[in-house]
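Trainee: Input: structures, listed below.
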Structure 1
Amino acid sequence: MRFGPVPTGEALGALLGHGRMIGGRRLPKGRSLTPDDIALAEREGVTELVVAQLDPGDVGEDEAAVAIAAALAGAGVEASVPRHGRVDLIALHDGLFHCDGAAIDAVNLVTEAIGLGTLHPCRPVRAGDAVATMKIIPYAIGGQALAAAIAAARRADIGVRPFALPATALIQTRLPGQPDKMFAGTAVATRQRLARLGAALAAEHICNHDEAALARRLGEQDEAIVLVAGASATVDRRDVIPAAIVAAGGEVERLGMPVEPGNLLCLGRIGGRIVIGLPGCARSPRRNGIDLVLERIAVGLPVDGGVIARMGVGGLIADQIRRDGPYGQEAWEPED
């Protein structure tokens, strides 16, 4: 593609490089100049125009953007109508976004004429959200570069996995003197959390905050996922929730996660059931570490101790400012 000023009489059929007013009429950038446009410019004394002229083998911006977007779009997304060389990829349903970052880089490395941006992988999205945008920077791209970009785009694995959370129960443990309103608030927050995944609580229970009582209750549950909101924080594998998981015949896969809020999450299994000891911050509907875990489960992705250990990059969900104070003085209490 050639770009630059040409005599007005030689600009017929070229694409106007920049929008401009001529004789009281605005000609938009990218317009394919017609005989009437040329005649108007000449009458107004315009001797040259800045234009883009496609060479043989070049592909226009909209056509190229559509072709790359078609190669990018996977399950759960659709391409928008092209506009000025841009096509967005839109989520067709609620779910978890995914893509291959190396393939996205490969598309962008083909040529500076391509700009492809996406959301971070494993980000929850709603139907209608844009999950990626594809822009052809100039007015056209060479055919060979386009072919290379399409080949890379086919490996990008851009899509949205739909949420389908298995049956989930909530167990809350009680210490003497704890107010009932705390249990009601935790249940409400949990229902709101599950509703974002298109799910509802299958069962709710309250039991004493001791290993034996909780182990009995865990053994009676048959839901695929059991959430346990403890009366006190879990700080050790010998604490009530992890000890009860083991006493019920299960195992603890991970105590603690590199996500804030959410550090004190406990992940275990009893047979084929997943048991999650909730961090204290899960009593609030605000996004925290439990959401990262439930979202993966809801789309069928594996969750184990190794997966949680790798959540550190992006694991700072809420950047809360600490007040200045002497070392050791509590200035800020995180919702672990």
Structure 2
Amino acid sequence: MKDYVVGLIPGDGIGPELIDAAVAVLNAAAAGRYTLDFRWEDGGAGTYRRTGRNLSAEALTRIQSVYHATLKGPAGLPEVRSPGGTEAGVLGGVLRRGLDAYANIRPVRHPGVDIDYVLVRENTEGLYASRDAGVGNDWAHTDQLLVTRQGTERIVRKAFEQARARGGAPADGVRRVTCVDKSNVLRSYALFRRIFTEIASEYPDIEADYLYADAAAYQLIACPARFDVLVTENFIGDILSDVGAATVGGLGLCPAANIGDAAAYFEPAHGSAPALAGTDSANPTAQILAAAMLLEFLGEHAGAQAIRTAVDTVVLSTSPETGSALSPTGSLRQITAQLCEHISDHYTPTALH
């Protein structure tokens, strides 16, 4: 029996409750098939308040070299700020840079609707590479948008590999990667597009497609079924992923993977919703779908599918209000119990492989 060591970062606000729910669902999927050895790590705004750092160097080392993968809850609190004014508890920057988790992968889907695509966002460069940097004063400030050949080549290849593993766009079944940029305005984006075209020639079985970011935002709303995989720079990807979330019900349904060559972590796309903490009313869907992505990364495809099927059946098919921060049908504990029961009753590896 395989044994996986999985890191857990509960985060802030509703994060600890969501991680508890995800652990229960992961254990239901693992029962009798493989073991999950969970290791808890402290990180987020609460950690920053206590220590002056949102994640210790020791924790980062364990995430990179000890754990097979890490599941993170939402982190950060609006009132906990760094001296520069940014949210101090948000862990995305320290994890992405520290782990070189260069690929942010956001699946956008909903059962029964022709929306099923993956947004692949470069995670370590772009405009956000200027976070806590830049040059300026009280009168003006400038930040840099960084695009490198190495960073672009690897994220574009990741996008084409995602497309190769999928069944194509819902509208026409074509395996397609869409490059999203603003190369009509900025030279950095022109470099991104040029490198995309070079890499696309290595994948003749996959259609290469191009859109400017504003047109992509429009088409994600107007005709999302044409999309299979999109690849873009960090800042643009951050915006488009929220546009996509709105078309399937909200951020409460959207998980994210952050993957590098040496480590990976998985999280919900939404924030910590501190007002809901401790009320048993938070929506666990995105966190639990992030857990399914973690199993997929570990190669436990049947377990991942069992979780997704349970979510589709228990949550997404029973309530129109699935994507809000509030739990859609009953309490957080009730939904978790229903998901675990569905997995236990229906998960047979031979049926799901």
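Taken together, the values in this text are just the output of simple stated rules run on the coordinates, not laboratory data. All of these numbers come straight from a predicted model, not from anything done at the bench. Cβ atoms are built from the backbone, for glycine too; each structure is taken alone.
Trainee: A value of 21 was derived for relative contact order in percent (Cα under 8 Å, 6 or more apart); which structure in 1, 2 was it taken from? Write down the numbers at each step before the final one.
Mentor: Working: 1: 13; 2: 21.
Answer by label: 2.
Trainee: Separate question: Consider the structures 1, 2: one of them gives 1.22 for Cα Rg over 2.2 N^0.38 Å, for residues 210-297 alone as calculated from the coordinates. Say which. All intermediate terms of the calculation are to be shown ahead of the outcome.
Mentor: On the way: 1: 0.99; 2: 1.22.
Checking each candidate, the match is 2.
Trainee: Thinking only about percent of Cα pairs over 25 Å apart, which of 1, 2 has the largest value?
Mentor: On the way: 1: 63; 2: 53.
That would be structure 1.
Trainee: Follow-up. Computing helix-only ellipticity at 222 nm (-39500 (n - 2.57) for each DSSP H run of 4 or more, over all residues; to 500) gives -12000 for which of 1, 2?
Mentor: Numbers: 1: -8000; 2: -12000.
Derived from 2, not from the others.
Trainee: Matching task: 63 is the computed value of percent of Cα pairs over 15 Å apart, for residues 98-161 alone. Pick the structure from 1, 2. Don't skip to the end; give the middle numbers.
Mentor: Values: 1: 50; 2: 63.
Answer by label: 2.
Trainee: Work out distance in nm of label points 7 Å out along Cα→Cβ at positions 42 and 314 for each of structures 1, 2, then name the structure with the largest result.
Mentor: Working: 1: 5.8; 2: 3.2.
Largest value of distance in nm of label points 7 Å out along Cα→Cβ at positions 42 and 314: 1.
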